[in-house]
Structure 1
Amino acid sequence: MERKIIRSDFDDMMKMLQEPGHEKDEVLGVYDHWANNYEQDNSLIGYRGPQLTANMVSKLVENKDDRILDVGAGTGLVGKELHKLGYTNLDALEPSRELLHIAKNKGIYKKLFCEGIGTTKLDIDKGYYSAVTASGCFAPGHMPPEALRECVRIVKQDGYIIFLMREVHWNSLCDKLQEVIQDLKARKMVSDIHVEPVPEYHIATEYNPSAIPGIKIVITVSKHD
């Protein structure tokens, strides 16, 4: 049976996920509950983050065997797009057990980490990955700007951090993100920083009458402490 989104329920859920002030466990509970409908609902609201992310990776990471970490992997939508493009060495990091279970069943990830990324050091070696991706992770109650420091630590020299977010979240987090980025740049830990608008981060659909703009950011790692 074709799924139909109940507009009021869905709007309430999305509002809760987008607004500040909610505890981590509360946010994870929403994702765990949403897991079985997550992919279909994201298709219905025109979410293009996974395709856009994979396209950016394809322009930067030439070796399809390079290690890539999909941060905030969800059910594996970014990994699925990367796998279509021939990337074979993918790991997933996702704090929702229910979402990660679905990602695991896709059979495209080598390692799966059931945790988020923030200010705590991950059990991952310095410079282990050629690229880290994060689509839709920077938002209230999700991935904090300080998490960029840990992303830098686990990406090799001349590797990439590639992330996309809604424009509204860039506007709200811009100052804090820029503060972290400028500090990393001053310490010569990152070099090139490319920020570009994405007019159709979500395309218009029946459930999403107008396109939702986004921002894509690519950061090149230059060295480690």
Structure 2
Amino acid sequence: MATEEPLLSSTAARSKHGGGEEESLVWAEVKRQLHLAGPLVPGYLLQYVVQLMSLMFVGHLGELELAGASVATSFATVTGFSLLGGMATSLETLCGQAFGAKQHHLLGVYKQRAMLVLVLVSVPVVAMWGYTGEILAWFGQDPEIAAAAAAAGYIRGLIPALLVNGPLNCHVRFLQAQNAVVPVMLGSGATALAHLPVCWLLVRALGLGSAGAALGIAVSTSGSRRAPEPSFR
């Protein structure tokens, strides 16, 4: 029995030591996920703040204008922005694989091809947006609200934002694949800060109304989101 005691105690010690290592590995992975997800959460939330600011400015123009802008925003999100965002997610797989395989030159190739594809897809979407009023009325939307969504120019003012959104989504996925998430958050924050004076200038100072509030999204986005690209050695 004396010879068995050291074996049992040694096994227990190894089990305890292994459990400690496993726990440390789990905690390290949790910290890594929080480090990556932490900046992305406020970054994506700030993107919706930009749209909210534009709708707030339109709300001061009148109830009908606000209703038309809200419907136009929903229509543009479903038929345009969500479509491009979903297509851009393919870069998460392609760029992630290239980065993991250390084939860094493929990151730029995939990104540029995706940007070209999304710009081409944006062309028929823009053509469809030209008939937003007729499409909404055909689906049973109130004629005045449908006309406000199209005639007020809000949906047309979103066209530049759509053309910017495709390449921007590609750039965001390009950075995320390399774990560069802080630039995404900083870019979203800069956009949100710049959007308030931009909206005031276009809607109030220049008197562009609903179209100015929509156009401000493209101006703020393209002017503020200039994230540096990682360099490889």
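Nothing in this text is a laboratory measurement; each read-out follows from the coordinates by a stated rule. Here the structure is a predicted model, which means the values were calculated and not measured. Cβ atoms are built from the backbone, for glycine too; each structure is taken alone.
Of note:
- Label whose coordinates, when relative contact order in percent (Cα under 8 Å, 6 or more apart) is calculated, return 20 (choices 1, 2): 1
- Source structure of the calculated read-out (helix-only ellipticity at 222 nm (-39500 (n - 2.57) for each DSSP H run of 4 or more, over all residues; to 500), -11500) within 1, 2: 1.
- Structure from which 56, 20, 18 was derived, Cα extents along the principal axes in Å, for residues 90-177 alone, options 1, 2: 2
- Structure (1, 2) behind the derived value 17.7 of Kirkwood radius over Cα pairs in Å: 1
- Ranked by distance in nm of label points 7 Å out along Cα→Cβ at positions 50 and 202, structures 1, 2 are led by 1, which has the greatest value.
- Given 12.8 for mean count of other Cβ atoms within 10 Å over residues 34-41, calculated: source structure among 1, 2: 2
- Mean count of other Cβ atoms within 10 Å over residues 58-65 derived as 15.9 - corresponding label from 1, 2: 2
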